[in-house]
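We did not get these values from a lab; they are worked out from the coordinates using the rules stated. This structure is a prediction, so every number in the text was calculated from the model and none was measured. Cβ atoms are built from the backbone, for glycine too; each structure is taken alone.
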Structure P
């Protein structure tokens, strides 16, 4: 967490929507720690695939596919996602995560 907060602005916000039901706004180290712990408890496996970065003048994006296995049920799910990043004074200011289930 210390390493993360060396490269983000003091008012860094991480917004997260899991593509199913959860939407969060993470605005502190403790909120981010809690979110990461929840993800670890929720999933027995979580793998990112097809990661690509796209850079514009004032914004960067990461597109990806993620495979997850729910720890409690063993259910597997696949999602596509995009993250957008904004920067200020050479540091990361926002990270917005959006996911969408891949329907078979």
Structure Q
């Protein structure tokens, strides 16, 4: 069973910018209730998209530089990267199907 990759500021360029597959990043924090609501969806996506897309989580409290550089102002925020560029952004807790639809548009 695949799990989301837990990103850090130090891993961001290697795992996201230099990725040869689309990357979905869930920006979250442990204290965020809506983040906990979508966490099971993110875990499921890691399994469902294994080999097609990279599914990641980034704790904004422990990795403030990346969150600040990307202008993350509220969480949960999901950002989809393709070819090293941010191509889509979903803000707030949304249904899993909405995340799937947006990710599929970039595969």
Structure R
């Protein structure tokens, strides 16, 4: 595994590209302390979880829905909800008032 100082990365970014093209993972350091890591994108890294990390991040940032995340990860919506619950990410984005209205509606129809 290679190590590149952030100052070197700023001055010569082509070194990073070269390492990534050679399928090498690189630690990025600042004052000799690791602050990040780069991972080459290939079929192996995507299948090992990067795909999941990207999908979750897109969901957290509101760029895709839970359903799209599930579709992308080829899992059910139930499994997607379980995954985000495990990570402490809210998947139910109702306001308190909206949730109370939903509960009232459910109770109303449950009595019929």
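Compute Cα Rg over 2.2 N^0.38 Å for each of P, Q, R and report the one that scores greatest.
R
Which one of P, Q, R has FRET efficiency 1/(1 + (r/R0)^6) of positions 2 and 82 (r between Cβ atoms, R0 = 30 Å, to 0.05), as calculated from the coordinates, equal to 0.95?
Answer by label: Q.
I have -8500 for helix-only ellipticity at 222 nm (-39500 (n - 2.57) for each DSSP H run of 4 or more, over all residues; to 500), calculated from one of the structures P, Q, R. Which structure is it?
Here the read-out was taken from Q.
Relative contact order in percent (Cα under 8 Å, 6 or more apart) computed as 36: which structure among P, Q, R?
Q
Between structures P, Q, R, where is distance in nm of label points 7 Å out along Cα→Cβ at positions 18 and 90 highest?
If we compare distance in nm of label points 7 Å out along Cα→Cβ at positions 18 and 90 over P, Q, R, the biggest value is for R.
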